[in-house]
Structure I
Amino acid sequence: MSDTVSVLFTVEAEASPCLLPRLLQPFAKRGLMPDHMVSQHHRGRMRVELGMEHMPAGMVHLVAGNLGQVVGVHRVVEHREENLRAAA
């Protein structure tokens, strides 16, 4: 059995034209693509939510760490729900 999780990353950062592609990079370099992404811009700040329904559990902390290293990011909060995916 392979462990997966449903995970939602909430990122708070300074607004920047380069922020959104930089937040996708930690997923892309691992061959992952978020199932959804929502962003809000308010008074020079951004709040971005990136979610995946079936993310490999071992990659969650790696992606969270990379998101926290993006220039301008102040905070990353991770919400997860454990899933089990049966091996075929």
Structure II
Amino acid sequence: MIKILDSHAYPGCPAIAAAGQRDGAEHVEFSDGTVAGAHVERLGDGRIVLTIDAYRTSKGTAIARKSWELENRGGDRWRLSRRLDRD
């Protein structure tokens, strides 16, 4: 499981995940306790693409499916560096 340290993802947001994160299906837990489905693709060089399925925050805010590039900051610490699926 990947933990996003806020109720939604945004550039600069910190996250916690295994340093050797594997490709494939995953779950993401947000700081408000919401859990969403996701998919991980390893890019190498300490980077992954994380696509988070649509979900609702604990306050009911609808969040659309989005893809993010995450950079490893050492060990299990990550940072969402940029959104990838903007038009």
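Values quoted throughout were computed directly from the atomic coordinates according to the rules given, and no laboratory measurement underlies them. Please read all numbers here as calculations on a predicted model, not as lab measurements. Cβ atoms are built from the backbone, for glycine too; each structure is taken alone.
One of I, II was used to calculate helix-only ellipticity at 222 nm (-39500 (n - 2.57) for each DSSP H run of 4 or more, over all residues; to 500), giving 0; which? Only structure II yields this read-out. Source structure of the calculated read-out (Cα extents along the principal axes in Å, 48, 21, 17) within I, II: I. Set I, II, criterion FRET efficiency 1/(1 + (r/R0)^6) of positions 59 and 75 (r between Cβ atoms, R0 = 35 Å, to 0.05): the highest-scoring structure is I. Taking distance in nm of label points 7 Å out along Cα→Cβ at positions 3 and 19 as the criterion, the highest value among I, II goes to I. Each of I, II could give relative contact order in percent (Cα under 8 Å, 6 or more apart), but the derived value 52 comes from I. As an exercise: distance in nm of label points 7 Å out along Cα→Cβ at positions 11 and 35, calculated from one structure in I, II, equals 3.2. Which structure is it? Label of the source structure: II. Each of the structures I, II was assessed by distance in nm of label points 7 Å out along Cα→Cβ at positions 51 and 67; the largest value belongs to I.
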